[in-house]
Structure 1
Amino acid sequence: MINSKNTLELLSEGKIIYSSDKSGLRPLIEMISIIKEKYSSYDNLELNDKVTGLAAAKLIIHLGKIIKIHTNIASSSAMELLLKHNIQVYAAIIVKQILNKDKTAQCPMELKSEKLNPEEFYTELKKIMNN
């Protein structure tokens, strides 16, 4: 779990190799690019994340190097998918779904991720974030 100003921290052998204080999925997309560029030989990584929903879970699976996640909040669908891919998840709170910023409906990225596999979702998200 995260108790700092960061929203995301990636660790290798207990040392933070990437962190971000940005919100949403952007930190995960940036993290994936950095890992592919600088740390492609690293495996068995751990992730500390403030919120882990299905969209985040699919990005984590796409990366394929994370074996353990500590999160403040996880959706039940994210937990199920991550466990299915042998990724250990420790969540302080498990919720039915991740909501949008004003908490009036399900997060739009969660909805988009439901229809795509991890690779398709990553590709789609990269297109959206590069515009």
Structure 2
Amino acid sequence: MKEKDRLHQSIVDILIVSILAVNSYTLERVLGHISSFKMQGLLDFRSVSEMDVGTIAVKLTKSGYNRGLLNGMMAERIKDLMTAISEGYLDKLPELVLKKDKAAALLLLCSLRGMGPTTAKNAWRLLTAK
């Protein structure tokens, strides 16, 4: 990751996990797929932002994350997230985490398509767990 390292890879990983951990699919369960997501190229925001949603959905399934018809919706959310990262939309997130500005971080995260309050709170919990 160059271009001033928009977001550290661990933050990207946390955001992906948070988006995918919904509807009785736990954070822990999604975390178990991280290495498979990486092997499928799903953690590279530049590549994913250029993929079509169908390709992302297939890669999710190949990585072991198989939610049936939900995979298409999750693929859209991942693409939107990775596009936002590519465009620098979340560049302020690391600073907000360092400042422990939960309200501003949640507001920023919830402004993303597909990132609701529960998903944003899960992301915050993981981002601040260190």
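Here, each number is a calculation from the coordinates, and none is a lab measurement. Please read all numbers here as calculations on a predicted model, not as lab measurements. Cβ atoms are built from the backbone, for glycine too; each structure is taken alone.
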Exercise. The value 14.1, 39 for Rg and Dmax of the Cα atoms in Å, for residues 44-107 alone was derived from one model only; which of 1, 2 is it?
Worked result: 2
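Kindly point out which one of 1, 2 the value 0.90 was derived from, the read-out being FRET efficiency 1/(1 + (r/R0)^6) of positions 76 and 100 (r between Cβ atoms, R0 = 25 Å, to 0.05). Mind dumping the intermediate values first?
On the way: 1: 0.90; 2: 0.20.
Computed on structure 1.
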Problem set entry | Structure (1, 2) behind the derived value 22 of relative contact order in percent (Cα under 8 Å, 6 or more apart) | 1
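Assuming -0.91, -1.62 is log10 I(q)/I(0) by the Debye sum over Cα atoms at q = 0.21, 0.28 Å⁻¹, for residues 12-83 alone as calculated from a single structure, say which of 1, 2 it is. Working shown, then result.
Details: 1: -0.91, -1.62; 2: -0.79, -1.57.
Source structure: 1.
A value of 2.9 was derived for distance in nm of label points 7 Å out along Cα→Cβ at positions 20 and 92; which structure in 1, 2 was it taken from?
Working: 1: 2.1; 2: 2.9.
Considering all the candidates, the number was obtained from 2.
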Exercise. Here helix-only ellipticity at 222 nm (-39500 (n - 2.57) for each DSSP H run of 4 or more, over all residues; to 500) has been calculated and equals -11500, so which of 1, 2 was it run on?
Worked result: 1
